[in-house]
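Right after this note come the structures.
Please treat every number below as a calculation from the coordinates, not as lab data. Everything quoted here is computed from the prediction, not taken from an experiment. Cβ atoms are built from the backbone, for glycine too; each structure is taken alone.
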Structure I
């Protein structure tokens, strides 16, 4: 112990080792405080019947919370909604992003300016976009509702956030608009990496646009498509602000995703045991995506 504290008695290698420990120790303490401890505490709570305001009276129930979770229709509805909406806005965002990337894959100031403008939805806070949508689609004075009635899309004015058949599609469309700049940026970077010699050789051989896209562009973008899709799915499973600020998970839980359900059970029902069990299952799902992502990164 004295040898550890007395740097003057250490050789150079020992000093380097303990100096490195001192450098990383604040970061390790911070990681333990904000990641490891909350994670371990949450896993522990999943085995207790715990009320948010009565944590000291929590009772051990074993796998009771998990049994309650898997028997809950709201949980399976949230899983279904999360997969459905995340899958669709990932597909729509990827398709639109790829189209925009192909259109912008040329040299010129106009392409850079248009690209910068198209990135705006991605960098804007979700809450700002949510409240912008609330005012645009307001039932009484929303501009978009007036236009939808004018062009015959809907017959009468309605609140899109309270219509069970429209609300999920509204979330999907708006989130696709938020997501496509991410795909566009990643795909555009991939397109820029394609060697010009290959494109020129394809043109000399008489390859058309479809053949060039199928045999040159897609193979080069394959890994990027996989990685961006996985990242979008992870983002979708954690997406909260826009859904909460517009529909709140309603109507009739049609837009309630896992993160919205967790918020409701934790801060409205105050059932931390159920919420912790939900968080553990949620973590396991995201770990699957993480493993796929790591494997995809190894082949890039």
Structure II
């Protein structure tokens, strides 16, 4: 017999705890990316971090006693493996190229605009019209990206590293496309990610071998890849998934994400040693303002839907 999931103050507190852990871990990854990329290039970091994440996700599945055999069709296997070409392979290769070329503060700030890119792509691909508030949110956020990209010099649109900016913006498009496609999959999220990494590791390993770069990186690089794989790609995701499963109010929980960018700037300044630019703070504030408008739109729509159901 199917039982309705019960949400209690205890489960809500656990959800909050898992959510805060996930956000704290995500706040450190921009720093981890930048430091790791001083010891290895983007392809090597994707490869070794993917191995670490594959091990973490496999351990989670083992603890949950969830065998891969729960995948019921060959198509589900192939889809999950194919998704590995997008995430982690292509997405992280592009994202790490952005971090390799740009200051961590700029790559991090631009990457957070992916949540605004997603509804724009959905509107284009699935003919979902955007209202004025959504268009305003997108305009404000992309203005923030322009401020960051020009480092506040809006008069002559001079870009310090246009290729790095292009990689950062491309990463938001790839990530949004991945989630639009992944949302249509019925496979368990953890299992799907495990299979995706199973497909990504041979591909990135072959690319390393093909370019004749099969030597182990310095221990500092391996430790960085271990951190990135375990926390950015593995444990943080698992904590967030648990948080979303144990709360009735997913919109309220998702508001925790707004804590991550300012915390990231704090870690970048104190550990990486970057001087936080006024243009980064201004641009990030605009991006977060756009995200807040989008969050408010979703909250209002949820209230309307809830009222209509009674």
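A few notes on this one:
- For 40, 35, 18 (semi-axes √(5λ) of the Cα gyration tensor in Å, calculated) the corresponding structure among I, II: I
- Which entry (I, II) yields the derived value 23.1 for mean count of other Cβ atoms within 10 Å over residues 95-102: II
- Top of I, II by relative contact order in percent (Cα under 8 Å, 6 or more apart), largest first: II
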